[in-house]
Structure P
Amino acid sequence: MPDSTARPGRDDRPEEARRRQLSRTFDEDAELYDRARPGYPPELYDDLAELAGAGPGARVLEIGCGTGQVTVPLTRRGCWITAVEAGPRMAAVARRNLGGVGAVEGQVEVMTAEFENWPLPDQPFDVVLSATAFHWIDPSVRVPKAADALRSGGALAVVRGQHVRGGTEEFFAEVQRCYERFDPATPPGLRPPEAADVDSADHTAEVARGGRFGPAVSRRYEQDVTYTTTEYLDLLRTFSGHRALPGTARDGLLRCVGNLIDGRYGGHVTKRSLIELTVSRKR
């Protein structure tokens, strides 16, 4: 099977170097990531089975499994999974979480490797899945290599998430003052978009380019999660942009956010996320 490996010298591209730098921040505290990041709505797994064929017995290649937020539920649903995770700490937590699932021998394997450089096995997969991780893969590699990994008619399933308007809306308007104070890259007056205004055209166009995939089918879910002050600050500590801030700025930002939640919102805020599943079949 052809293997679309990363191009020599890709790290010389400034945007690629920045992407790689940010992508590595998640592995710095895998336990925090596992504790703080919310899971996905149950309907997502039903739609993965319906649209992508990710049901019992399906051979699934998961790109960027993190600590197993999607790997564990799909294993319980009977999928046979090879998960590729670049972060060794994240991969270790994923293996631990999968240890209590009751999988049969050989049903799930977590590989510690960068997808760009990982050699594809000879046997193709039924599904290539990436949940909130596809954008961290080198754009020159991710779609063609996903196609190489799939059998004819197999499905590329990509899950993306974005903060959208809703939940404790007043808090997310007020908190921008904290960001503008401690992170000079913050655009003034930034607000979460309406869910209806979030456009996935860039992703679907990227997958369609090259002609190896058919038309995309999408499903969307809105998910509200309520956090205590401590839980919300822990969540922020898992975001790459927050982790990349200088220590003094990051500490000041988190202190400002925490004081706002405690002082004006009773120690709780609700965040609304738009989660989108997009499935494309290999021609």
Structure Q
Amino acid sequence: MTEQQRWTPDQIPDQTKRVFVVTGANSGLGLATTRALARRGGHVILAVRDEGKGHRAVAEITAEQPSADLEVRRLDLADLDSVRAFADQLYTDHPRLDVLVNNAGVMAPPRSLSEQGHELQFACNHLGHFALTGLLLDLLAAGHDPRVVTVSSINHRQGRIHFDDLGGERSYKPMAFYNQSKLANAVFGRELHRRLTEAGSPVRSVLAHPGYTATNLQTSAPIGLWRVVFGRIGNPLFAQPPAHGALPQLYAATDPSVEGGQFIGPDGLAELRGGPTRVRLSPTASDAETGRRLWEVSEELTDVRFVFPTPV
């Protein structure tokens, strides 16, 4: 696309009566996504770990958009009990879900474990979203033009899934395990597309990445030199703001032309910034055997089995 042709949020179709769940919706990309969807009439459920921050995000949006249709619900993706409780309550309160945006994430903490004993980045960025998607699949199947948008990263191309050491017990490097989690997002999104297509499901699985976007992931990352160089120096000089970084996931969630299995990212140099366009997945992310293996491991670690409709 040329600069003049680039897609903008003004091109989002009317989303009135459509129901969205956005994880990590209280800040950064999630907040920008929520704001844009609400502006077009969508009912957005802010799935957040800290409800207080969620309510402050709602106040910020409604100050600009008094008619915004928003609700806050607690979701801790690193705790599979929280994921199940969130899903159960959503079934009680909503007859359908149109779009799930798997956006939340953590980046490069010292090695720590989730409530269920899994490495935190893999647990929050991948396993929590895997479980959430599986548990909400029936609600999505009842939606209108239903989609799952899973947010990965450019870094997925540098990642390797350490199937023999997923928890980093033998060797843990914060950025390597962040890259692993982002590759897992990409593998999951692609494998989900394959399984949905095979089952004849109406749900579309689409992937997106924000390029180099200034969010609190970089500035709050607890690894000193990396945080200083890329967060405090690189962000102001080179990164795009969250409102621009959210464009690929907004496009993936709403544009009528998007197809299942596509990966949407920025169209600028090295995919660091720009308007949304289709970009390439790494060969590993598209590998069927890697997809099958990660799926089986994820089912085992989350105790969530996806139930797909039988093809007619």
Structure R
Amino acid sequence: MSELPQKPVFRFAPSPNGALHLGHAYSALLNEQLARKTDGRLLLRIEDIDQTRCTPALEAQMISDLAWLGLDFAPPHRRQSDHFEDYRQALDQLIGRGLAYPAFMSRGDIRAWIGDQERETGKPWPRDPDGAPIYPALDRHLSASAREARIASGEPFAWRLDMEAALAMVGEELSWLETGEGPSGAHDIIAAEPAVWGDVMLARRDTPTSYHLSVVVDDALQGVTDVVRGRDLFFATAIHRLLQHLLSLAAPRYHHHRLILGDDGTKLSKSKGDTGIAALRDAGIDPVTIRIKLGFR
């Protein structure tokens, strides 16, 4: 594992697929606070790999909301859609080492196959920490000729990580330094358990990357030393640590913070307009009030 640079580098990385809400504001302001305390730099990364949902208009609104809150980011801003080649190079490394395979099962195929299995066995199919079913990986052991024939026929496919092969190649226990609020609230070295995620997606059928792959590549290329993000991504850190190891990328420190919840006790979403930054601004609420509401002086 390569050493991190001495000067801390933080990043706020929202997706312009909807309006920013109070949860985003909290994460951005916490990144700003920690960067100031450590004399670090704060970067803005626009995570727009989902080209169907992310739009220029939403991106412009997002940047306007952040400026209105008084947030100042060090240039340049990184837009993921401008760097698909970076992710492709990382994916090619994994493919070349036999750590990724073309996965042909669609979401409908997965649901149908798992449904059959659960009816036959009477047992629920394993789920990942987010509650999604583990990929059945029926195509993991296809022969090279079978894969080539299916690809040549035009059959759509995604790229998935061969978790068994990846863990065998690592050959050691992975961990990360957690300085925030994990499930136990402890600040400590956390053992990474990527196996619980199964063969995760590395590149989608219509997008040459996935969140997991792009985020570790971006953090490395931007020299990010401290990843500050919501607790809902705590368990995904295991996947990120595995990919960092496989791609020989530096491992940042991680700080997972509490989530801002709605009045109903659920996690905020971009569809809840009453907590949107633009909606609050239109209602006459000023940035100072929002900062105080979220616990920042």
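Any read-out appearing in this document is the output of simple, stated calculations on the displayed coordinates, not a laboratory observation. Bear in mind that the values here come from a model prediction, so they are computed numbers and not experimental data. Cβ atoms are built from the backbone, for glycine too; each structure is taken alone.
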### With percent of Cα pairs over 37 Å apart derived as 14, matching label from P, Q, R
P
### Query
Comparing distance in nm of label points 7 Å out along Cα→Cβ at positions 107 and 123 across P, Q, R, which is largest?
R
### Query
Comparing structures P, Q, R by relative contact order in percent (Cα under 8 Å, 6 or more apart), which one has the largest value?
R
### Query
Just checking, which of P, Q, R has the largest value of distance in nm of label points 7 Å out along Cα→Cβ at positions 155 and 187?
R
### Winner on FRET efficiency 1/(1 + (r/R0)^6) of positions 163 and 211 (r between Cβ atoms, R0 = 30 Å, to 0.05) once structures P, Q, R are ranked, highest first
R
